[in-house]
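Next up: the structures, one after another.
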Structure I
């Protein structure tokens, strides 16, 4: 399936949910903010939100620093 991830077209094969996509790209369990098709998701929605052909996903990793 083709999606757009952070502005780049990407072909994904094994991810059917956002949780699986996060695992695939190495962000599982990390603090992130996700927008799917221009809608911000609540943290409790991220793990099970389904992915569909043509989705536009924006992921921002939350980091602390000073």
Structure II
């Protein structure tokens, strides 16, 4: 799995987790979903993503989006 796919997969898992928390724990967890969406938008614009740094440090091979 490349770094790009790992970041996208992680974002998808976090969105599903935040939606489950919103549904079953507290409606305020919707702000977690908003945070994830904002992070995805800023990484698309800037090319910098904290999750990509973590995955790269863990040894995931690079992709074309996060160099």
Structure III
């Protein structure tokens, strides 16, 4: 079996499997996207605050030494 035949077989299998997928409705997609965006914003804010605090503490410790 040549490389071209393997590629054809692979693409046919991908097409078959894609038909089995349950795609989300637009409302579900929008809701999931909002959840992800809110989670990213919360995590970003948390990491920023922790970074700021650690930076201030390290800066204070470096001035002591």
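FYI, it's all coordinate maths here, none of it is from the lab. Keep in mind that this is a model prediction, so the values were computed, not measured.
For which of the structures I, II, III does the calculation of helix-only ellipticity at 222 nm (-39500 (n - 2.57) for each DSSP H run of 4 or more, over all residues; to 500) return -31500?
Only structure III yields this read-out.
I, II, III: which one has Cα Rg over 2.2 N^0.38 Å, as calculated, at 1.19?
Of the structures listed, the value fits II.
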